[in-house]
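Next up: some structures, all given as structure tokens.
Here, each number is a calculation from the coordinates, and none is a lab measurement. Note that the coordinates shown come from a computational prediction; the quantities given were computed from them, not determined experimentally. Cβ atoms are built from the backbone, for glycine too; each structure is taken alone.
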Structure I
Amino acid sequence: MASRAAGLLIPLFSAPSSESWGIGDIGDIAPLSEWLGGAGVSVLQLLPLNEMAPAQQSPYSAISAMAIDPIYIRVPSMPEFARLGGEAALDAGDRQELQEARSAPRVEYPIVRRLKQKALGLAFERFLDDEWRRDSQRASALRAFIGAQSWWLDEYVLFRVIHAKEDEHPWMAWPAPFRDRDPSALDQACREWSREMLFQQYLQWTAALQWNRARADANGLRLFGDLPFMVDGDSADVWSRREEFRLDVSLGAPPDAFSASGQDWGVPVYRWDAIAATGFAWQRNRARRNRDLYDGWRIDHLVGFYRTYGRPRDGQPPFFTPADEPAQLALGEHVIGLFRQSGADVIAEDLGTVPDFVRASLARLGVPGFKVFRWERFWEEQGQPFRDPADYPALSVAASGTHDTETLVVWWAQAPEEERRAIADLPTIRNVAGGADISEAPEAVVRDVLLEALYASESRLLLLPVQDVFGWRDRINEPALVNDVNWTFRLPWPIDRMSQIPQARERQRTLRRWAKQCRRV
């Protein structure tokens, strides 16, 4: 980024308004942007909006790298649903469940999905009667969208419909003609299930219309997306391009200071030789799609584009691909170059075990990596002292945490006394605190000193998880944890009522003051 900016990380699902259906949706970006604009925040970092796998709630478990999850469609804004009478089109039981979803402290995914799927189906039926069969202007607009987006939409809708017809079983368990993409079987599916395919196209068109409106109404707020390193094996992308993936190898991470055994993410590994033979077509398409949606994006697991760590499913030793550093460097710089050619701002999640040559490559390419305060230390020096935020390079993203970490106040409460004292003695911390020792200060004081110090850092971009701004303890995700709570965090108030909440108004004023004094406006 050319100038200094402040941003907040807020998952869209976490920020519902009083009108949305228990989950933040595309229509909530406008009221969210109003509050952020008043806080001097010019960047909103979102998590992936790709369609999640059935019954999943992790945005990183996607069945498409291109499609927007229909759960983010704002149902009340759909013309066809409005013509049905809006919420009155639901029966009494559904309306009761809707109120429960709206008042729940967390996102109730099963309820929200069921209600939205029913409402979207009703709206589509009305669309068929009022628009499609009459060849109206809206019908023509949908046809134009289908034609313009066919480069990703065609494969996605066919996959999505067959997936549903096969009771949401993974494509690897489908009947052989579908599994192996027999042309005659796919042609017959397109003919027999054309209505179901049109429904999926209608949903993506609706999401696109709403997204374009949201960006236009975002009050100058810059929207940043998140490009996951990989998609799920059971995805439209792998089904349609399986020769570019190794299904017999599972993607993961090698052992490091945070995991003695490393990590196994259970998704396939890229076949870089096959991908290169296509001219990196899928990576180019992902960049094109992301540029259509966002002003910039974060590259998740950046190091994987330089060297991918795979664990063979038959128990053979894990390995990196490519195998040697020159090939890894050439691959990473080529892929990042493709992403940057889109014209969007690109930032890199370069946390964890990252070779020095990768960090040097990022600096040479001008791509900012992350400086997460709690991990910015001189690890090779005696005592492993913390790095002062004033020493962060301008080409970096300063952060108090990520969507995967415990929140700032929880981390501070758990930090050893010697670490808290070492932090309290950092020059920027001392300066912000007016010379006071914060090692034993009240929680709210520590929170604000640490946040203001990050505002004062040299990093051009600052990204703070919204929980850290308010001093909340609820986290977005706990890695490797699968339960009903992960990925369900919601703000405690509807986003369109934030201006009525004293705590939210105080935080807004404070952030704006820091933005002005630290020239992040």
Structure II
Amino acid sequence: MGPPTVPNLPTRDTVPPSAAPPATAAPAPSLSPPATAAPAASPPPRLSAAPPLDIRALLHPAEHSRLMIALSAAAIVFGVAAMAVYAFSGWQELAFYGGIVIVAGFMLWFGLQVYRSRLLGGAVRVSETTLPELQAVFDDVRARLDYRKHVDVYVKDKVDGGSLMTSYLGTRLIEIEGGLVADLLADGHQAELTYLIGRHIGQLKARHQRLTPIFLAISAIDSVKFLQPFLAPYLRATAKSGDQIAAACCGDIGATAATMNRLLAGKELGPQLVIKGVLDQAAVVRRRWLPRLAQLFMSLPHATNRYLNLLAFFARVAPDEINAWRATLDRDTVRRLNAVLASSPNRRPPRRHPSVLSTLLALLVTGGVLAASGWLIFGHLAGARAADTASQELLAHVPAGFAATCVPVSVPADDAAQGVDARVQCQPAALGSGGSVVYLHYRTQSSMQAMYDKVAQGAPTGNCSPGPGQNTYTLASSSQPAGRFSCEDDSGQSVLAWTYDDLDILSVATSGDATLSGLYQWWLQGGMGPG
């Protein structure tokens, strides 16, 4: 059983079991044309050793920019989620979810410690006393990359993918399948073993697992899986960076090509691949839109793209060796090789330091989106709270006789545009089964008066006893007009509207059972409200 959860993360990038080389000497690597096209092409000589390697010079040119995209997308999503939780549930709820994240992270770390203890009892830990040859390769790669942190290396009978690297909260494990180690320790294959180990140590040196917590969140929370297309480009760039670091540690184009050939076709057919055919296929994959679209959601690039990337990397860092090897190829293969190298993004070296412009742009975009999201979230919350306050204040002015039938209702968009910020609807029994009273609170008195004027337009001056009319009204506590009222028949419905100027409230009573005169009398005898 593997480590809990972590092996499912895109932290592995290994040679599958089928990639293990045969025990006998392998045929010429794929960087050779078919025998019928030209004499067998021997790979260029090994790159000159220059320890320690400069890790920054070995990274893929797009790694930093894609890291900025991944970090920005993650910061926006989780930042907006945190603001929403805080805005609608309070800091206690936010602290609760934060505690869950901390506990989950600790449990995963603890599970890794338990798993490491099981490895100690059920696998062979690589050391100078158990597997000195393998330990020497690890020591050499660590020295080449100047990597000094502790790494536990184990050899097991079976390992998913042939080899596996896990790095989480200071726990670093590398597991390698025993049969694969035996094959690669054989004469003529140690450079390929160096390539394999160089990928893992290179990932650690370049800190390619820095986004592990985000991947864990994506694997656990379905609602954030849409982040994958933003993170996948970074993972593909780190895979290519790992290839380049491993190739630099290996220092052998032939061994690197043999490893990539076996990734493409397995150990039996890999040595028989013809480079021209592989280059043609890779060019088709890069040119057509459907394979490019499919790769958008993949954590690893197409194997053919990794193949081309490594060729471009060698052409950049070791032009003499790649030119010497190119001279052994037939004309058609050289033409295809030149075309794919010219179109590769790896033809330019990576930046010595992260781009200040791209970093600043990422910060501005992330900060701008978070600021806009915060304004919308907290602005909406403030508006909702203001509406709730206005509704409660409006309910306080409803007549006690039917207040129990009143409820706040949402303000329609048309009413909100006219200045309404609260709406309460009541159903007094005296108005019949279909009768109701709606109270509308306006932000300004002018908005309320403008709406009342539309409602009362065309009504003659007078009261509602003989028929439609409009007038002012006063309350018993004051001799000054409290507002205006109007009444009319509307499609068989008796409608009476009135304003309460001091509170900026417009009220509308409707009844299908009461006559206009009866509705007017109900209003005078206790339905007038707010007051």
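So here's what we get for this one:
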| item | result |
| --- | --- |
| Among I, II, structure where percent of Cα pairs over 16 Å apart, for residues 130-217 alone as derived comes to 53 | II |
| Relative contact order in percent (Cα under 8 Å, 6 or more apart) derived as 17 - corresponding label from I, II | II |
| At a computed 1.29 (Rg/Rh (Cα atoms, Kirkwood Rh)), which of I, II | II |
| Which of I, II yields -12500 [helix-only ellipticity at 222 nm (-39500 (n - 2.57) for each DSSP H run of 4 or more, over all residues; to 500), calculated] | I |
| Origin of the value 6.4, where distance in nm of label points 7 Å out along Cα→Cβ at positions 146 and 378 was derived from one of I, II | I |
| Top of I, II by mean count of other Cβ atoms within 10 Å over residues 274-281, largest first | II |
| Which of I, II yields 0.05 [FRET efficiency 1/(1 + (r/R0)^6) of positions 354 and 450 (r between Cβ atoms, R0 = 35 Å, to 0.05), calculated] | II |
| Structures I, II, by FRET efficiency 1/(1 + (r/R0)^6) of positions 122 and 474 (r between Cβ atoms, R0 = 41 Å, to 0.05): label with the highest value | I |
